[in-house]
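Below: a set of structures, written as structure tokens.
Quick note: the coordinates plus some simple rules give every number you see, no bench work behind them. Owing to the predicted nature of the structure, the values given are computational and were not obtained by experimental measurement. Cβ atoms are built from the backbone, for glycine too; each structure is taken alone.
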Structure 1
Amino acid sequence: AIADSPVEGLLQISTENGLFYVSADGTYLLHSRVYNLDEEMRNETETALAEMRLDGLKQFDDSYIEFKAEDEQ
């Protein structure tokens, strides 16, 4: 899937081999981590990967087994 990245001029490409960034004109391909210095070094790449992982788990929503306590609070 292709989406905008947090960096102007770069697109974010998610594949089964990982997350990549490509220049808007398609000239450059990067396999790297993107950190947001204005947000205390937030790892934007890891944020995107975490969202991808959560989306991947949604396919199992109907097959979870829950063990709830009798007096759950």
Structure 2
Amino acid sequence: MKILITYYSFTGNTKKVAQALEKFLKDRGNDVDIQRLLPENESRDFFIQAKQAFLKADVNLKPPIIFDLSGYDLI
């Protein structure tokens, strides 16, 4: 099965989970790609991040590397 894991991680915790999931799926014979989503600009300040989350502010993302999703069985 061809699987794409896409994630966003500010502190690196979600990245670790995505990598663990990637290993788990690959160990079971799946073809897995991993794609990190990156914001165009992001404050490293926790309080600014918290304010944006509280206000449910939209975040502009950089274009992802993988554009064609048609080849994936699971995303």
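Brief remarks follow.
- Rg and Dmax of the Cα atoms in Å derived as 14.7, 42 - corresponding label from 1, 2: 2
- Among 1, 2, structure where helix-only ellipticity at 222 nm (-39500 (n - 2.57) for each DSSP H run of 4 or more, over all residues; to 500) as derived comes to -10000: 2
- The maximum of relative contact order in percent (Cα under 8 Å, 6 or more apart) over structures 1, 2, that is, the highest value, falls on 2.
- Computed 2.4 for distance in nm of label points 7 Å out along Cα→Cβ at positions 11 and 59 - originating structure among 1, 2: 1
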